[in-house]
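Given below, in the form of structure tokens, are the structures.
Just so it is clear, none of the values below were taken in a lab; they were calculated from the coordinates. This structure is a prediction, so every number in the text was calculated from the model and none was measured. Cβ atoms are built from the backbone, for glycine too; each structure is taken alone.
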Structure 1
């Protein structure tokens, strides 16, 4: 059974999917069940992954990590997402960009980021 907004990853090819509609089936890719990504919220070690939210005049700005997360080809934040009562907004990032994004929202339920090496993080 899948739930709305869950994130799954294929351990074979690396495909990542986010559930847009709850369903009873299993998600399968490359002939194997996809692995549900667990949202982490407490940083360990020197890298910082937890999204930090700052209020702005137009909504919020999300920065990944108290210490700016690396944005190299080998280790980077792939996306930042804000979940609200009305839906979700997501910004995709590329290596070399700053690990941050601005969202025009008045309120939010949760903020998530995805690191290509360390998975899914929330605040």
Structure 2
């Protein structure tokens, strides 16, 4: 059983704090679960690599109180300290990426962040 099937959704009150920051009803449906995941502070998954084996990763982050507070996320790939990346963003933005993680899992049964997240993490668009 995956971590997502055991995930406890956040309360309606907790989800309401983030609602103004989340666009689209599909994303809003996943919001309580994304906040529940956010409150765990950790996520393990696999980075999908085209034409190659997936690379395992472990993500961890601090848990902020408010959607506008900063969250610092650290991701380590393949258990290798040299492949550790860190990013800071508003917690509502990070929760939005966690919604995408859950959407991807529901669709593909793979725990992975979106391409957009990795572009931000690796500062590709800066």
**Request:** Assuming 14.1, 43 is Rg and Dmax of the Cα atoms in Å as calculated from a single structure, say which of 1, 2 it is.
**Result:** 2
**Read-out mean count of other Cβ atoms within 10 Å over residues 25-32, computed value 11.5, structure in 1, 2** = 1
**Asked** Out of 1, 2, which one gives 0 for helix-only ellipticity at 222 nm (-39500 (n - 2.57) for each DSSP H run of 4 or more, over all residues; to 500) as computed from the coordinates?
**Response** 1
**Request:** Could you tell me which structure in 1, 2 was used to calculate FRET efficiency 1/(1 + (r/R0)^6) of positions 57 and 81 (r between Cβ atoms, R0 = 25 Å, to 0.05) as 1.00?
**Result:** 2
